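I've put the structures underneath this note.
None of the figures in this text is laboratory data; all of them are computed from the coordinates on show. What you see is a predicted model; the values in this text were computed from it and never measured. Cβ atoms are built from the backbone, for glycine too; each structure is taken alone.
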Structure 1
């Protein structure tokens, strides 16, 4: 069974720690999000930065989250999104349609997380 968890970028300064991982609490009225981090208190995070863990890992064992930017071994990049009930990549090989992420991984594609759309927006220029 897939582990259900989320990540979010902290609003306040926590030193070297920018991202927190755990359960998410969303306040839709005020567009506020909180991560109930493991062994931590509840942390206020940027609403737009909240992304869910896909249940998959990249070729280095790093967890892949919604909002990550990945590349394959040939340096083709894509963005990880949640669409139509599953985690997908968009922009892979210039295709701006969404395709299930697991299909690529099960076919032997070896993706690597190189950043995310919140901190590394310049990487989006290489997609599509």
Structure 2
């Protein structure tokens, strides 16, 4: 279990995630998952392309680290985050996400840099949605 995070809190977050997913039809969940799967490689490439231009991010990233480990990890994170309503593994994924967060905190990656990274992916998603509309 993640240090500082109770199992009860983890279960609550997993339950909240499940409730969110239950608000959407199976078709909507499937379409969203397929969209993320279809574009996951591009999201990852865009994310690291932009992050490697951030001077502060270079304190935490190397080309070798990105190529050998991080690209695959981010790809897996994206896919598993949108696959969860089908696998019903909410608690497992919440626990994994907190472990990732703990790693980011341990190496002292600033929260603003993480937020910027998420926005890179969101922006790319909107670009793809506009192209597919």
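Rank structures 1, 2 by relative contact order in percent (Cα under 8 Å, 6 or more apart) and report only the one at the top, that is, the highest.
Values: 1: 19; 2: 41.
Sorting by relative contact order in percent (Cα under 8 Å, 6 or more apart) in descending order puts 2 first.
Suppose FRET efficiency 1/(1 + (r/R0)^6) of positions 26 and 66 (r between Cβ atoms, R0 = 25 Å, to 0.05) works out to 0.10; of 1, 2, which structure was it derived from? Label of the originating structure: 2. Upon calculation of percent of Cα pairs over 23 Å apart from the atomic coordinates, which of the structures 1, 2 produces 33? Traced to structure 1.
So if we calculate distance in nm of label points 7 Å out along Cα→Cβ at positions 10 and 50 for every structure here (1, 2), which label has the highest result?
Answer by largest value of distance in nm of label points 7 Å out along Cα→Cβ at positions 10 and 50: 2.
Consider the structures 1, 2: one of them gives -1000 for helix-only ellipticity at 222 nm (-39500 (n - 2.57) for each DSSP H run of 4 or more, over all residues; to 500) as calculated from the coordinates. Say which. It was calculated from structure 1.
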